[in-house]
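Next up: some structures, all given as structure tokens.
Each value in this text was obtained by applying a stated rule to the coordinates, not by laboratory testing. All figures in this text were calculated on a predicted structure; none of them were measured in a lab. Cβ atoms are built from the backbone, for glycine too; each structure is taken alone.
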Structure P
Amino acid sequence: MSNLNVADLLKTVATELKRHLQQTGIEKPLMIGIHTGGVWIAKQLHRELGLEEPLGTLNISFYRDDFTRIGVHPQVKPSRLPVTVENRHIILVDDVLQTGRTIRAALNEIFDYGRPASVTLAVLVDRSGRELPVEPTVTGTHLELDARQQIKLEGPEPLRLILLEPELPVTQE
């Protein structure tokens, strides 16, 4: 994992986002980070891109479809969308894209606030394991990992990516 420098990945995402915004003619997008890692990434991208609109944050806990597996975190923080999303170009930011379920939940919540003109998905890491047809517009890197491996962003200061390896079963001889 030492080759996954978060600062370098952030530069890649920022450069690609600038290019995308320029090519599509999008001006004054609204950036929204998904709690928690996506917000950490979005804060840095927001600053790097010099966006004028305040940064929005989403906590998609109540929109998840896996309550029965992961439970509800007892201290759910509310989402904060400082301006309307209606007919706005949105940059949705997350740290790691794997199954696509987090993004689906985030889109459901955004659409509860209004109908955006477009949504650009920017992720730090796009990894294998997709279950839904969700693809990022901009990514820092793509990783092919074993289904049992997990990659996690730790932070907020400093931001670093860690690879969680599955525990091997203990055998008795």
Structure Q
Amino acid sequence: MILSDKRILEEIEKGTILIEPFRKDCLGTNSYDVHLGKHLAVYTDRVLDARKHNKAEHFEIPIEGYVLHPGTLYLGVTEEYTETHAHIPFLEGKSSTGRLGIDIHATAGKGDVGFCNTWTLEISVAQPVRVYRGMPIGQLIYFNVEGEIGVFYNKKEDAKYNKRTIKPVESMMWKNRF
């Protein structure tokens, strides 16, 4: 079941959901709008290797915006830091974002119970489009969990994305054994 606006507020009050900064005008009927942070990143190599740490170059989106181009994967980040201690958070694009040809994630739309961080966005575009820091970019939806949690994400020793950041985080696939 997806949490309603009133239920999201109740969970924030209980401390099971944290959104910083929180703005009530960003609360939808059953979601919360998140915004594009000021940092973007692009990989420095054109050919990425799943077994190595692919370096990314970080930069700030200027006030006048930044034009994204097809054929490049941009890593973005949400302005909002979130914590979810009793629900499964899902990050989805807003319809207005999609209608500009912007995809905000390739595969990583689901968070884990215990995820505490900003959200790294895997941004690709259908045609050139100018984006701005602070623009609405996606929405968080919260689902109830069925059953007891064994290990929360923020308590996992091998969790790769636990370090709090305001910048996008490149793939940590290289930390897996394969």
Structure R
Amino acid sequence: MKSSTPCRVASRGSSLVEAVIAVGVLAVAVPLVFGALAEAGKNGSSAQAETRATWIVRACMREIEASRDGRPQYFTATATGQTFPPAGEVWALAFTADGSILGKVSKTQCDRGLKELDGRPARYIAVLAATSGNVSPGTTPMLDARISIEYPASASAARRNKLDFHTRIP
């Protein structure tokens, strides 16, 4: 007679080593995934800002030209060759997410950030400035103009991302 030997039952469940390895993998993978998602969000915001920049810069240049012609909508009139903004002031405009102009931003709002202007949400702040450029003899004096598009508008000035655009104007 043959006697049957009891067969071993395969172990069910996982060992402690397998559990520790799984937890270690999760501890590394989860922060990487969240970091990648955060970076993708930043890249999306940057892409939106770069897309809207053409409209925002154009609107800012129209306001500078209007100021030179003595008919500004948001700032004071300036003469050709005059730098802006006046000392202690800021020339800044708020824009919506789609690049529509909201209005003038005060120095305090520009420094602290703003979520909305006149009840409409603000996404971008454009800061305008012009300084005297180098003048070569026999040439028309030009100013170095800078338009800095800053986003998100709700963040303080130190924490906003910036896109700078430079040009020369008479």
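With mean count of other Cβ atoms within 10 Å over residues 27-34 computed per structure, which member of P, Q, R shows the largest figure? Walk me through the numbers on the way to the answer.
On the way: P: 20.8; Q: 18.0; R: 9.4.
Comparing P, Q, R, the top value of mean count of other Cβ atoms within 10 Å over residues 27-34 belongs to P.
Computed over structures P, Q, R, distance in nm of label points 7 Å out along Cα→Cβ at positions 107 and 139 reaches its largest value in R. Sorting P, Q, R by relative contact order in percent (Cα under 8 Å, 6 or more apart) from high to low puts Q first, with the largest value. Supply the structure label, taken from P, Q, R, corresponding to helix-only ellipticity at 222 nm (-39500 (n - 2.57) for each DSSP H run of 4 or more, over all residues; to 500) with the calculated value -2000. Derived from the structure labelled Q.
Given a value of 1.2 for distance in nm of label points 7 Å out along Cα→Cβ at positions 91 and 123, calculated from one of P, Q, R, which structure does it belong to?
On the way: P: 1.8; Q: 1.2; R: 2.5.
The read-out comes from structure Q.
Ranked by distance in nm of label points 7 Å out along Cα→Cβ at positions 43 and 155, structures P, Q, R are led by Q, which has the greatest value. Distance in nm of label points 7 Å out along Cα→Cβ at positions 35 and 131 computed as 2.1: which structure among P, Q, R? It must be structure P, since only it matches.
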